[in-house]
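Taken together, the values in this text are just the output of simple stated rules run on the coordinates, not laboratory data. Not measured: the values here are computed from a predicted model. Cβ atoms are built from the backbone, for glycine too; each structure is taken alone.
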Structure I
Amino acid sequence: MTGRIYQEIQKLITECGQGNASKISFIRTKLILKGIDPNRWGPSSEDNPEVLAKLNNISQTLIGVN
């Protein structure tokens, strides 16, 4: 499956960022510090199970989303 990481990143930014530029910047920075560059992943990017696991962990920490 392709694009799942991209979808998860967009979901995290949308739900946690709530349209606030400061929050969105914080989330992007948090992802980069955790080793996930949001600009690297697009709709046609191959999925990596390790990155998906990291994203799930970050989602649970920030907003409690699985």
Structure II
Amino acid sequence: MLLAVVFLLVSALPVWLATDGVRTGVVRMRGGSYSRSKEPVFFWIIEALYGGLAAYCWYLALDVSLTQ
């Protein structure tokens, strides 16, 4: 059960980055940032990747909690 909690805590970072990016219009990442108005394709690709990472962490938390 502790491992499931760890996966849920790890998923907080991409969720926070995704919501901050949608709210401000600028998504931050390691190599820099992308603006929704200047580079919309890259902005939404990064948003989708953050969402996919959070969904995968939620899946892992659910899988770990159901198999124990």
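If mean projected area of the Cα convex hull in nm² is calculated from each of I, II, which structure is the one that comes out at 4.5?
II
Consider the structures I, II: one of them gives 3.2 for distance in nm of label points 7 Å out along Cα→Cβ at positions 7 and 39 as calculated from the coordinates. Say which.
Matching structure: II.
Tell me which of I, II gives -20000 when you compute helix-only ellipticity at 222 nm (-39500 (n - 2.57) for each DSSP H run of 4 or more, over all residues; to 500).
It traces back to I.
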